[in-house]
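Undergrad: See the structures that follow.
Bear in mind these aren't lab numbers, they're just calculated from the coordinates by the rules spelled out. The structure displayed is predicted, hence computed values, not measured ones.
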Structure 1
Amino acid sequence: MNESGPVKDSELDYDSDLVCTLDGVPFTGTAVEESVLGKSEITFKDGLQEGPARDWYPSGVLKGESQFIQGALHGTVREFRPDGALAETSQYEYGIRVLRHTFGTDGSVVEMEELDVSSDEADLLHRLRRDHGWPS
């Protein structure tokens, strides 16, 4: 576990399953990356994304935020415009998007998409809910 503060993402290694390690050990802690495109901050537990992930525009305005459990998107994802206005929200469970709202520049909902309950993804989601029981 990293208790000395955030680690630069470039110091971490990722295997083909996106398990993150630091010096060969599954990483627990926060990874940060800064570039001309902005800043990213991702939390890990035992090598998998766990908890919040955030991105900022170069201006420092929040670009997006999401939540992960055991490496899968789980919870609300929010994406913002450069002026800080909310552009889109999505709800994920077990890495499957179940609901998405897109907002116009005036804040009104301009598009909504829900998971098709007759889809293969919906069947998978039902099995995951039954078998794992993660918090919603």
Structure 2
Amino acid sequence: MNDIRTPNSIQLDKELNENLAFGAIAYATSEKASAPVSSIFKNDGSYYSPDDGDLHPEFMIRLDTEYGLDTLLIREAISHGQRVTGIEAYALVDNDWRLLFKRECVGNLLAEHFESIKTSVIKIKITSSLATPMLCDFGAYKFKK
């Protein structure tokens, strides 16, 4: 499967440092055996999908250490259609969950920049979906200065 590249995602590649989620461990409230949450790190055409009918899954990403970060990238497996119509992202900061953003869609690429935080745990909640969500990429970054 070919990676779908847009001018915006190519520009982001030039402005972002390495993906801090590389090597992270992910946990989900539900997942299909054929589409585990760990698939969001592979960038090989595979994708994460919760159990059939689970339109509101949550997943948590545990980074290998605490990092300063200010950008999350999330992609849907858009070849299966745009499904997510509500998403929230949180980070565990000083033992409290801090809301990073709420959006109404993910689509081909959700690139969300927010105030810099230090964390080792990120939680994603799908709050609304037209069909069982399929996510194919996740990244946590710190913008280059």
Structure 3
Amino acid sequence: MAVSVKNVNILYKSSGLIEKKSAEIAKTMYTILFDLHPEMKTFFEGAPSHQHTLLAETISSYAVNIRNLHILKPALEKIAKTHVEVGVQPHQYKIIKKVLLLSFKEVLGKDATTELIGAWDEAITYVSHMLIGIEKKLYSEINT
């Protein structure tokens, strides 16, 4: 599975807008997440106070580097390690994707076209699969 060429181009073209709005997207994502899924707060109890900034940087970095995803591998490995430490499970990625897409729509307003949201949907799914794969290996190392 990969992000389609069409969606890579959409994401790349929108990277300036996403970079500009990433902090607001991240802040909105956490607000929506904790409103809809208060049980998810436990995953963030030990998170740094600037967690929303880290998410904003990740969103921006993904948009900017969409044509060179290998650049993000070290960051994804670090994220996966943290996810394993707090016990994130694969099914929770669907919740995060739903909430992130809602955040994009809320923050971007009219700029959140069906095409752009579709591209982010595919991209988030792709990253989720990458993280789940890394985490699966880490969980198996812990259990052996």
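Undergrad: One of 1, 2, 3 was used to calculate relative contact order in percent (Cα under 8 Å, 6 or more apart), giving 38; which?
TA: 3
Undergrad: Additional query: A value of 39, 36, 27 was computed for Cα extents along the principal axes in Å; which of 1, 2, 3 is the source structure?
TA: 2
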